Every structure is written in C-alpha cells, then in structure tokens.
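Next up, some structures in structure tokens.
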Structure I
Amino acid sequence: MKRFRKNNYDNYTNYQTLYQLSVISQKSWNSLRKINGLRNRIAHEYNGLNYSIAWESFVFFSEELEQIRQELEKWLKKNS
C-alpha cells in the first residue's frame, strides 16, 4: 500500500483499497475477504475447527489465489 501513499490499515481495508483503485476485481476483493476470514478461523480456532472443512476451503481458495496473483501481476506489469 505504500506505493499508493496510503497508511496501512487492517487487511480488509487494504483489500478494499486495492479494489477501489482497480488493482483487483470485485470477485478477487470478495475472495480475499473470505480467505482472510478463513485465516482468522484457523489461527484463532473460533468455535472449534473442523480440519477437513478447513482443508477443503484451502483447496478451493488456492484456485482463487491464482486468479488474484494474475490480476496483481498484470497490474504490476502495466504500472511499472
């Protein structure tokens, strides 16, 4: 976020900023919010943790992360 001369805020705010600046798509923005929520559930074990569901979610989101990586790479090439 330093590139945009913005302060660093929480992850959700940073993802929203990337979306508002058209760095990532709305789909990627929504995915990042869900991935961050999954990270929080795993890290803090809110209401217990079902490891098989967590793994299924990880596998599902790994595909989403590839799409996000491609969007970021495209933006970086365009703006470097």
Structure II
Amino acid sequence: DGSVIQGRIVQNDFRESKLSLSTNPFAPAELVIIPKSEIQGWEESPISPMPPALLDTLTKEEIGDLLAFLLSGGKTK
C-alpha cells in the first residue's frame, strides 16, 4: 500500500516468511510483524537513533555503565 515503517529488525531468518520489527524504542518488546511478500524495499538509515550530544550529558562512569549494558545485550546482571 506504499506505507513506510521504521524500526529495528529483531528477527530476519531467511527461512521465515515474516520480518519482526521493533518500532518503539520505549517498548522494544512490542513488535510489528510484516509478511516479507509485502515488502517492496528497505534501506538502512544513515542516521543514528541516539540523540545528538547524548554522551555530553553523562559522566565517564555513566558512559562506562551504558557501554557495559549495551554490550551485555540489555541484561542488567
């Protein structure tokens, strides 16, 4: 239908007929499921979803905590 959906690809198994997208960064578990047969095209965004100058507001310790969290895949322990 020509609509555009933006999000992070959560699951894209070539054997599956559907693509799972997380479109809300505040509710990443809420997924949009799109049949691959309905996708006319896709492109990777050249822009980071991280707000500009975000790290400027954090201390070195907070940046270290953020990196550890991201590298752990979002697991807190």
Structure III
Amino acid sequence: MSLNDLKGYRDAYQRDGYVTIEDAVTPQALAAMREQLDLWTSESSRHDSPYGVIMDGRPRFDIEPETHGPDTPALR
C-alpha cells in the first residue's frame, strides 16, 4: 500500500464517512465471520435483555428493544 493509497482512503473517509477496501478479508475469513454472527444471532433469540459479559463488566450483546424477539432476533 502506497502513501497515495492512504491519502485516497483518508480523503474518501473525510468525504463519505467510511472507506471500503476490496479484498481486505479473504472469502474464507468472511464466511467464518458470517457463520459466527449467525450463531450469535440465533443464540440471542433465547434472551430478552442484554447478555454476556466483556472484560469491563458490560454486556457482550445488546438486544434491539423495539424489534428483538424469539422469532426476530436483533442484536445491536
């Protein structure tokens, strides 16, 4: 990655508020991340409030209060 690439990413972020980088994640890694997210979302259907704990004591998963339910799991 060159300095021009970095400048382009910076400019895009300042203009758009986000940057996309093609092929930053391999297809295999992306599939693994999607599989893990599907597992978390499925598990969340058994909860009705934030659950899990991270190192500082906050909940690992936050439930979307307006739409979350057993049939419509929604994490945020």
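None of the figures in this text is laboratory data; all of them are computed from the coordinates on show. Predicted, not measured: the structure shown is a model, and the values here were computed from it. Cβ atoms are built from the backbone, for glycine too; each structure is taken alone.
For the reader, a short list of remarks on this structure follows.
- Given 15.9, 47 for Rg and Dmax of the Cα atoms in Å, calculated: source structure among I, II, III: II
- With relative contact order in percent (Cα under 8 Å, 6 or more apart) derived as 15, matching label from I, II, III: II
- Source structure (of I, II, III) for helix-only ellipticity at 222 nm (-39500 (n - 2.57) for each DSSP H run of 4 or more, over all residues; to 500), computed value -24500: I
- Source structure of the calculated read-out (distance in nm of label points 7 Å out along Cα→Cβ at positions 11 and 35, 0.9) within I, II, III: I.
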